[in-house]
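Quick heads-up: structures coming right below.
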Structure I
């Protein structure tokens with residue numbers, strides 16, 4: 001077994017709140033500098049820069065976990081990850097069908113661009129990607145798992161756009177593969193206030209929108225190798241695979 005340092009919540013130039021320096025090459029370079037070996041790409045309500053980051057990262061030794069940060073109807077943020085490109089593409093179709101299409105104001109929110117490996121802009125998304133979907137968290141979770149994905153409510157400790165801020169609790173029947181806490185929270189302190197969540201697996205991520213913030217915090221994965229299925233097993237604490245958070 002090996003220990004791998006992971007940051008599973010990173011934005012690119014596609015997210016309107018993401019800095020324009022968050023190009024695939026810069027993201028991979030900074031992740032390598034910070035010792036990140038597993039990197040999650042999670043733009044707001046879009047997966048369209050995942051594959052290019054994966055391509056750029058191929059020679060770096062960094063495993064890219066292709067995903068998205070979803071805004072549910074309740075305005076709660078959740079992460080979803082997919083192993084296969086076909087599953088990722090099908091979920092992108094789902095996002096496109098259900099996102100509330102409000103025209104993006106570039107001056108107010110920023111650009112939303114899809115790029116290629118040479119950082120050429122190949123597409124600009126016209127509707128605001130931080131808008132909520134018209135479906136709730138329970139339905140989204142089921143759709144993610146229908147596509148064999150991983151579903152992780154994001155930064156649940158935050159006062160905005162989290163399960164706790166929007167619902168006041170984590171529903172007992174929500175099939176979450178893990179819960180994410182933000183970089184400003186310690187797991188032990190969080191569980192003192194929310195001890196009913198003690199049996200969940202937790203990850204901690206940077207939620208980086210700027211290059212320098214990649215790897216500000218990280219999670220350790222105890223795996224046989226870097227792969228989607230190994231990560232799935234670690235989140236389930238199966239076959240000696242584990243998830244560890246620095247305290």
Structure II
């Protein structure tokens with residue numbers, strides 16, 4: 001699991017461990033990973049990795065296989081966003097940093113998982129990509145993030161298609177307003193499409209974790225292709 005040191009990743013890691021999975025969490029901040037492992041000393045292992053770096057990703061999967069023997073699940077969860085900016089004011093550096101983590105990082109992790117799942121015996125496994133409601137509709141002033149999450153949908157479809165021959169299932173979870181450090185600003189007041197700022201409801205991140213556990217637990221001949229879990233009253237249906 002990438003992005004396992006906080007937020008959705010932390011909650012999903014703990015949920016999967018409670019469900020009996022052996023979980024490797026990856027992230028750039030070793031201290032955050034260690035804190036998650038301390039919450040559940042059995043069943044969660046930490047490996048520091050930068051998903052935007054190819055060598056680091058290959059090392060992550062090599063170490064994971066060395067420790068656990070095989071890869072049955074990848075939760076492609078690592079993500080980042082730039083500071084809000086209108087399209088004309090978005091710098092190339094901000095654009096590139098978001099694409100490097102959210103798109104290139106997700107691809108590198110999926111590629112390495114796919115390679116190992118296809119070659120192991122018994123073969124196969126499952127990849128769950130963390131999309132976002134931004135994979136379906138944008139928020140104002142978040143063009144790099146929106147584009148990156150639309151790309152995740154394309155990656156999910158490509159993996160699903162090519163995975164069939166190797167017993168690899170791939171699905172996507174699109175999350176709306178889970179209460180984490182990333183959504184603190186949304187709860188306080190987020191820019192809306194009509195220019196207003198409005199508080200938006202959130203949901204407990206454990207609901208997201210339970211959904212990931214459910215998706216992960218399906219047999220490989222069944223798949224949740226796309227799933228949206230969100231705060232019921234947030235502005236999504238009819239947004240704008």
Structure III
């Protein structure tokens with residue numbers, strides 16, 4: 001509901017109640033079966049809406065940010081309040097984590113994505129199976145992954161540390177595929193902190209002999225959180241309940 005609201009496709013008319021806007025009704029005509037995250041990203045004003053919200057939260061940190069969850073918690077069960085609080089913390093963490101990544105150098109980002117891919121299980125058993133090769137004249141290749149000890153099965157990686165409103169277009173993907181061909185490699189991973197234009201996403205699904213996987217900023221943050229890259233556990237809570245089996249008589 002948040003994503004649809006940011007895209008101005010729906011508007012809140014009451015507690016837990018939303019209504020489709022005229023823009024939303026028109027948008028549904030061209031997307032009758034499903035509306036994806038990628039579709040929303042292409043709507044004019046999408047990133048501006050998120051940036052405005054982020055700036056407002058930053059200016060009113062500690063007051064406004066806490067009031068919204070508190071309003072929902074007032075009418076929630078303790079379990080629902082805990083879940084709502086966790087979601088609020090995760091949302092804030094995602095925003096701050098992406099900001100921390102964008103504050104680093106391009107070289108740091110290139111090494112970061114290789115660390116994420118290693119945590120996902122890419123690379124052979126050898127320590128040097130993932131190599132950072134990004135430098136001037138690298139022909140668009142920032143990392144190289146050997147999936148076997150002899151390097152017969154290789155994956156090349158390109159990492160672009162772009163601002164959230166700077167998309168990766170089709171030409172960039174075409175250039176990357178050209179670099180893969182020049183390296184004699186048929187598999188590639190293109191990772192960015194922003195997003196991919198629809199034409200870029202469509203291009204990699206056309207059945208080319210070269211297989212390229214696209215990872216946008218949203219998915220990258222998902223992977224960093226899942227594999228605890230750049231994050232740590234701050235606090236752990238345990239919630240107990242009665243073990244009814246203990247009290248039931250036979």
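Just so it is clear, none of the values below were taken in a lab; they were calculated from the coordinates. Keep in mind the model is a prediction, meaning the values are calculated, not measured. Cβ atoms are built from the backbone, for glycine too; each structure is taken alone.
Using distance in nm of label points 7 Å out along Cα→Cβ at positions 19 and 179 for the comparison, can you identify which of I, II, III gives the largest number? All intermediate terms of the calculation are to be shown ahead of the outcome.
Numbers: I: 3.1; II: 2.2; III: 5.0.
Comparing I, II, III, the top value of distance in nm of label points 7 Å out along Cα→Cβ at positions 19 and 179 belongs to III.
Could you figure out which one of I, II, III the value 12 for relative contact order in percent (Cα under 8 Å, 6 or more apart) was computed from?
Of the structures listed, the value fits III.
Suppose Rg/Rh (Cα atoms, Kirkwood Rh) works out to 0.96; of I, II, III, which structure was it derived from?
II
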